[in-house]
Structure P
Amino acid sequence: MKITITILAAVSLFSTAGNLSRASDFAFGADLSFLKQAEDRGMVFKDGTNAMRGLDIFKNHGYNWIRLRIFVEPVGGNLPNNLAYTLAEAKDAKKLGYKFLLDFHYASTWADPGKQPTPEAWKTLSHTKRVKKVFEYTRDTIAAFRDAGMLPDMVEVGNEVTHGMLWPDGKLPDNWKNFTDYLRAGIKGVDAGSSTNAHPKILIHIDQGGSIAQTKYFFDNLNRYKIHYDVIGFSYYPWWHGTLMDLRDNLAFTANAYHKDIFVVETAYNWRPSRETADRVGPFPETPEGQHEYLDELTRVVLATPDERCKGLFWWEPAVGNRGGLVSRSFFDENGNSLPIISVFDKYTRPTPRTDGQ
C-alpha cells in the first residue's frame, strides 16, 4: 500500500535551515539489545565491503538513539540483558554520542501484551512488598547507570503494558489499581535513582499503534488514576496493528487528546518471508527493497503527526546476528552484509551535496 497523501510534504521539514534543529532533536533510533552479544560471539557486520562495529554503522547512517532492554534476572543463556551487559553496551553507545532509552521489562524473560511474568523471586511477596520491590529495583538500577555516568535520557516503566504487568496481580482489565501501584513505584524509582539535576523522561509503552479505541481506553485510565508521565510510546507492526493509515490517524488522535510527545518505540518489517508472519499480508513485498520502502513510508507518517508531537521511531532489533527467524527483520543478512534499509535515514541526517559546482 503506497501512501499518497499530503504527508509527503513532511519530508521537506528537514530540507530548510529553519528546521535543522528538529532534525537534530528527532530520534532516529534502534533497539540494539542483542548487538553486543552478537559481536561478542564473533559476528562481523559490514556496510558495503567495510567491516565495522555495529554501533559505528548505525551512527554513520544518522542513528542517534539506542534502546536497550533490561531483565530482572535473565533466565536462559541466550538472553544476555542483565545489568552488567546493558551497562557495557550503554557505555559504548554514549561514547559515540547516542542518546539512551532504557526499557524495563520487570520480568526475567520477555514481557509483552501476551505475557507479563512476575520474576520468580518476587512471586511469593504480598502486593505491598512487591510494590516496594519494584521501587527498590528500579531505584538501584537507575543509580547504577547514574554512578557509571550512563544515566538514561528516557526510561520505559514496563514493556508493552497494554494488559498490565507482573501478572496475575497487575493484569488488566481487572486490576487497574494494582497495576498503577506498580507504575507509580517504577516512576518513583527512576526519580530516586537519578541525580539531583538530571531526571530521565518517563515513557509509558503500549503495543496498539494503530488503534484509537485501545489508546483512548488505556491512557484515559492512566489519567483517571493520576499517573504522571512524560511520553507515550507505541509498538507498530503492520501484521498486527493495522494499516499505516490507522497509525497515522492514531498518532493524530494521541497528539490532540493528550498533548504529550510520542515515540514509535518498536517497529519492524521482513526483508524475506518469515514463518512468524506467514499467515499475514503486509503492505509491501517481503524483500530487501520492500523493507526499505516500509521504513521510508513509516518515517513520513511519523513526521506528519500534528504539532510535530511524534519525536522519533525505533526499529526493533536490526542487528541480531545469526538468531533464527529474527534475521528476517534485521538490517543485515546472515553473513552480516547490510541491506538497503540501512540508508533510509541518510536523506534526513546527511548534508545534501551541492550541485552548483561551488
Structure Q
Amino acid sequence: MRSEGELWEFLRLPWRIYQHDPYWVPPIISYQRDFLDPGKGPFFEVGEAQYFLAFHRGRPAGRISAHINRLYDERYDRITGFFGFFECLPEPKVAAALFDAAADWLRQRGRTRLLGPLSFSIYDEVGLLVEGFDSIPAMFQSHNPPYYPQLLGNLGFRKTFDFYALRLTQRFPLEPLEAKIADILQGQNLRLTNYDPRDLERRREEVYDLFNEAWSSNWCHIPLTRKQFDIFYEELKLLLRPNLVRILLDGDDLVAFSIVLPDLNPLVKTFNGELSVWKKLRLLYAAKYKPVKKVRALVLGVRQRYQGRKLHHALILKSYVDAVRETPCEFCDLSLIPENLRHYMKAFKVFGAERYKIFRIVEKDI
C-alpha cells in the first residue's frame, strides 16, 4: 500500500466482508490503525511488516499482511514468515493473488515457510476459526466467515496447530469446591487471594517475569518485550475487577495468577468501530461495575518450579467459585488453550466445560 487512502480501505474492508454476519464484532479503528503503524505499534520493535490490498472489479476485495519477527528467528528458525489480518470475499483468484504477494515479499527476505494467521504474534489475535461460527467471539478472539478454511485449503495450506475455546455454563455447589481448594493448598505454605489494586504497580515486574516464564514451553511462545508488556499491562489494568483476579503467593512472592474479565465484546459490537469519550466511559463502567453475564478466563500462569502441584486447579476453582458467588455470570469462555495442554483441558472438563470454537494455525511452503 502506498497511500493514506489505501490504508483506510485496508482498515474498512471488513465492513464489506461481514455486512451480513450477525456475530462479527467490528474492531476499533483508531486502535487498529495505531497497532499497524510502524511508528506506534509495539510489534515493530522486533519485526517488520508489509500490507497488501487486492481489488476486484474496481473495489477492495481482500487484504493481508506479511511479516517477519526477529525474536522468532532467534528462538526457532530463520525460514518462517507470517501472514495476518487476512480478509477476502469468496473469490479464489483474489485470495491467491494476496498470498502470492505476501509469499513474494517473504521470499525476498529468505523465507521458505508461510505460517498464520498471526496478527502479529501468538499473544495477539490468532488463528483461523474452523469451528464455532454460530456465536459472537469473546474479547481478543478472532472471527472469520465459514468459507475461509476451504479458501486456504485450496491454496495448499495445512494444519500446524490448534487452539481451543471452551465454554462453561453449568453451576455446581460451591462448598465442595472450596473444600477442594483447601485440600490442594494444604501443606504447601501458599496463600490464594484476590489482587489488591493498590498493590498492582509494585508487582508489575513480577507479573512480567512470571508471564514470560510460565508460557515459555508453550507452542510458538515468544517472550513479550518490555514495550509489548507495558502497553498490554496499561490497557488491561483498566478492565480488572479485584474479585475476578486471583494471585497465589509464597510469602510475598508471586508464584501464580489468573485473570478473568467481563466480556465486553457485546458492547464493543454496538460501537461499529468508533470510540468516543462517552463510549470509553461506557466500557469502563461495564468492565468495573456492571453485573456480568459472560466472562472470559484470559490468563492463567504458574511459575515453572511450582508446576505439577495442581495449583492451576486451585486457581480455576477459585475463579469459578467467586464468579458464581459474586456475579450473575451465565457463560464463562475459557480460551485460548493450546491443544497440547491436555492437563488444562482435563481440569476444565471436570467442571462441565465443553469445546465450542477451534482456532487453527496453518502453513505452506513458499
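No lab work stands behind these numbers, since they all come straight from the coordinates. Everything numeric here is computed off the predicted structure, so don't read it as measured data. Cβ atoms are built from the backbone, for glycine too; each structure is taken alone.
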Report summary line: The value 0.10 for FRET efficiency 1/(1 + (r/R0)^6) of positions 72 and 256 (r between Cβ atoms, R0 = 25 Å, to 0.05), derived from one of P, Q, belongs to structure P
Query raised in the report: distance in nm of label points 7 Å out along Cα→Cβ at positions 272 and 288 was computed and gave 1.1; which structure, P, Q, did it come from?
Result: P
Report summary line: distance in nm of label points 7 Å out along Cα→Cβ at positions 168 and 248, calculated, reads 4.4; among P, Q the input was structure P
**Report entry** Structure responsible for 12, 38, 31, 14, 4, 1, with P(r) over Cα pairs in 10 Å bins from 0, in percent, for residues 48-183 alone calculated and labels P, Q on offer
**Finding:** P
Query raised in the report: To which of P, Q does the computed value 20 (relative contact order in percent (Cα under 8 Å, 6 or more apart)) belong?
Result: P
